[in-house]
1. Rg/Rh (Cα atoms, Kirkwood Rh), for residues 111-158 alone computed as 0.94: which structure among 1, 2, 3?
2. Give the label, chosen from 1, 2, 3, of the structure having the highest value of mean count of other Cβ atoms within 10 Å over residues 15-22.
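Values in this text are rule-based calculations from the coordinates and carry no lab data. No experiment lies behind these values; they were computed from the predicted model shown. Cβ atoms are built from the backbone, for glycine too; each structure is taken alone.
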Structure 1
Amino acid sequence: MSTLVSHPTGIGDYPALVVVDMCKAFIEPSSPLGFECEDVIHANINLVKKFRLNNYPVIFTTTVYSNEAEASVFRSKIPALNILEPESDAVSFMQDLAPLEDEIIIEKKFASAFFQTTLVESLIKLQVDSIVVSGVTTSGCVRATAVDSLQNNFSTTVAKDCVGDRDLDAHVANLHDLKSKYADVIDSILIL
């Protein structure tokens with residue numbers, strides 16, 4: 001088996017942090033979509049603070065379904081997604097990890113924060129040159145967002161300690177694959 005040559009792309013001069021789905025539905029163990037992730041929550045809080053202190057954009061995503069037709073196949077595959085209703089507690093953020101009034105919130109319907117959203121337009125308007133991805137889950141929405149970030153030609157970094165998954169094996173395998181082909185994967189202490 002041959003080894004794929006892969007080079008780091010680094011973080012540019014004006015990065016944005018995309019915090020993927022750190023809303024209550026995905027980070028509270030009592031939620032059908034959630035899991036125990038206290039370390040990930042605290043690492044995200046610290047990384048968000050670091051980006052804000054350096055005056056770099058922080059963008060949050062949440063997943064919301066307003067009617068039965070939205071993402072109907074996805075919701076059929078994973079019925080627990082049906083709790084993600086507008087104005088519900090499930091799609092809200094914990095106080096220590098909530099968007100500020102002037103920060104962008106991307107409401108998405110599928111795994112990627114880029115798919116059928118205004119994220120690319122927002123990043124272009126902000127003149128962002130690279131993306132740091134954090135949040136949950138590594139094998140789902142984090143992976144899809146990181147891959148689409150690269151596919152939109154942004155240097156992409158996944159903050160290793162700021163992502164998590166219900167399945168540790170899936171978490172490790174996806175970080176390995178992301179680092180091999182799509183993104184830099186580094187601890188948040190090394191970011192900024």
Structure 2
Amino acid sequence: MQDALISLRDKATTSSHFRRLTHRLSLLVAMEATRKLPMNLARVETPLEMTQGEVLDANVVVVPVLRAGLGMVDAVLELLPHARVGHIGLQRDETTAVASKYYARLPANLAGSTALVVDPMLATGGSAIAAIELVQQAGVKDVRLLCIVAAPEGVAAVQAKFPALPIYTSAVDRELNPQKFILPGLGDFGDRLYGTT
């Protein structure tokens with residue numbers, strides 16, 4: 001995981017390589033976040049005999065925070081191909097760091113679901129908190145936050161608002177700078193992902 005993360009941080013990494021690294025890290029974070037999803041016993045017949053094992057018994061919805069969160073969705077769906085997908089669009093005011101919603105579209109009937117909110121950068125926590133609140137308002141009780149890099153300030157803000165909510169990340173960095181960017185961080189995730197720098 002750490003070798004992919006250091007390459008992701010490198011300012012010389014191309015957008016195409018950045019996307020591949022994002023996929024790899026997202027898959028690893030998602031594996032950890034879904035490790036304890038409910039399972040049921042199942043029996044199948046192999047070509048040689050009957051055997052039993054476990055099958056997933058969870059209704060999962062993946063909710064990316066637009067636009068950067070889209071970079072994590074394919075990896076999660078690779079792991080959980082039957083998951084449904086919702087979308088939340090939040091824009092952070094660069095002066096106040098407050099997130100405002102510009103789009104939200106979630107699947108119907110989310111009560112009893114597990115929501116994986118995916119947002120690669122947990123900086124101030126404002127966007128994550130807004131997204132989690134929207135998902136909870138839709139009836140989800142089991143919400144998990146998946147990110148690639150987090151700042152201690154963002155982790156503290158989410159934990160203060162949702163003390164029992166698990167946060168999965170590949171790194172907790174040092175701090176936020178005065179402009180609310182994560183240090184050492186990796187720059188603007190969406191711009192690097194989509195080559196819009």
Structure 3
Amino acid sequence: MALMPQTKEPTDMRLLALASEHLKLMGARRLTVVAIAEAAGMTHANVYRYFPSKQALIDAVVDAWIKSVETRLTDIADGPDPSDDKLERMILALARANRDGLGENPALYAAFRDAMVKRRPVARRHRLRVRTLLDRVIDEGISSGSFEPRDKDRAAVFVLDACFRFVHPVAVELEGDVPQTQFDQRLAGIVKVMLRALASGAI
């Protein structure tokens with residue numbers, strides 16, 4: 001029986017995987033395009049054919065992580081659950097992803113924080129995607145009668161403001177030493193108040 005030909009990994013994906021590994025081991029400051037090129041068996045000029053700068057390469061690594069988080073949020077938003085359950089699960093999932101990211105890969109999370117603080121395109125796209133998913137779920141809640149906000153846009157901003165310290169990377173890093181149980185309890189309290197406000201028309 002003939003063997004199936006092996007599929008060669010695309011060069012950009014191979015470079016992205018190497019950059020992710022180097023970022024985790026050395027951090028953004030010590031990561032170099034030259035070292036990644038050497039690991040890939042090519043010249044650094046060849047790397048620039050796929051990623052125009054070191055920052056673009058780091059942002060691509062960050063974007064890959066962000067998209068994995070957004071996939072989780074989308075799965076929740078697309079599910080059959082009631083809108084209030086969806087909103088709660090989305091917020092908890094986003095907060096957990098941030099805490100896990102900080103604990104499992106501090107260098108990558110620092111690069112994510114830097115992108116958010118400096119409002120780079122990769123961060124702006126993430127904020128827009130999260131806001132779009134929140135709007136969808138809030139719209140569902142309004143249609144079903146679960147939510148009765150006085151203003152839909154203000155309701156979405158209220159949700160983001162209420163959850164800020166649990167999902168923004170600067171705040172998450174500042175509270176990185178808070179025990180997970182305490183963190184979860186505080187977030188659960190905020191979510192409970194937030195859902196009541198949306199349901200009662202207080203916002």
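1. On the way: 1: 0.94; 2: 0.98; 3: 1.14.
Answer by label: 1.
2. Details: 1: 26.8; 2: 16.9; 3: 20.0.
Between 1, 2, 3, the highest calculated value is found for 1.
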